[in-house]
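No lab work stands behind these numbers, since they all come straight from the coordinates. Treat the numbers as computed from the prediction; the structure is a model and nothing was measured. Cβ atoms are built from the backbone, for glycine too; each structure is taken alone.
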Structure 1
Amino acid sequence: MSNLKYLKGRRGEYKCQRILEKEGYFTWRTPGSKSNWDVLAVFILHTNPDEKPIFRWVQVKTYKPTKKDFYKVENTYLPNQISKELWVLEPYKKLKIYYF
């Protein structure tokens with residue numbers, strides 16, 4: 001029997017990928033990684049730097065995030081061109097996106 005928490009998290013990551021791909025991003029999912037990021041997204045056809053971030057690194061949560069979750073994402077050093085995001089996909093609730 002598969003781990004139900006893993007399956008729920010994987011569904012959230014796939015949903016995140018679909019949303020970003022509709023916005024024109026090319027995405028990678030990092031399954032089983034121990035890094036802070038679940039989905040990496042790159043906007044390839046970037047013409048105007050003021051439009052969208054070129055790179056988006058996303059941590060996906062399918063439950064209410066803890067202070068530790070916010071701390072990990074917020075205090076990870078990344079260059080300025082990369083958007084650090086925490087997406088919360090709780091069941092029966094609207095998607096929440098936190099930008100850092």
Structure 2
Amino acid sequence: MRLLLILFFSSPLFATVTYQQVKPIIDKQCASCHRGPFLDLRDFPFVWDMADTQEEVVIEMLKRVQMPDRDRMPPINFPRLKDHEVEILKAWQAGGLLP
């Protein structure tokens with residue numbers, strides 16, 4: 001029981017997640033393609049001409065990484081984000097997108 005509680009409270013949902021923890025995921029899964037003038041995910045704050053806030057960028061990112069195969073990001077010819085990577089992104093968003 002104690003081990004279960006330790007694992008539960010040490011999960012990304014209860015940790016303070018910063019961009020430094022998110023950056024390796026984005027570098028590996030997103031930034032190699034999304035590095036242009038309209039959408040640039042190489043550094044935080046991100047650049048996206050269709051969003052007014054960083055929150056909007058991350059909400060859209062989370063939406064797209066969880067879409068069905070034909071619509072998802074990264075595209076189907078690239079590996080999906082692992083569940084724990086998605087959870088880290090969610091925790092980062094929930095924690096206020098700390099730098």
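Taking relative contact order in percent (Cα under 8 Å, 6 or more apart) for each of 1, 2, which is largest?
On the way: 1: 21; 2: 36.
Comparing 1, 2 by relative contact order in percent (Cα under 8 Å, 6 or more apart), the maximum is at 2.
Can you say which of 1, 2 returns -8500 when helix-only ellipticity at 222 nm (-39500 (n - 2.57) for each DSSP H run of 4 or more, over all residues; to 500) is computed? Walk me through the numbers before you get to the answer.
Numbers: 1: -8500; 2: -13000.
Derived from the structure labelled 1.
Name the one structure among 1, 2 that Rg/Rh (Cα atoms, Kirkwood Rh) of 1.00 was derived from. Structure of origin is 2. Between structures 1, 2, the greatest calculated value of distance in nm of label points 7 Å out along Cα→Cβ at positions 32 and 80 is seen in 1.
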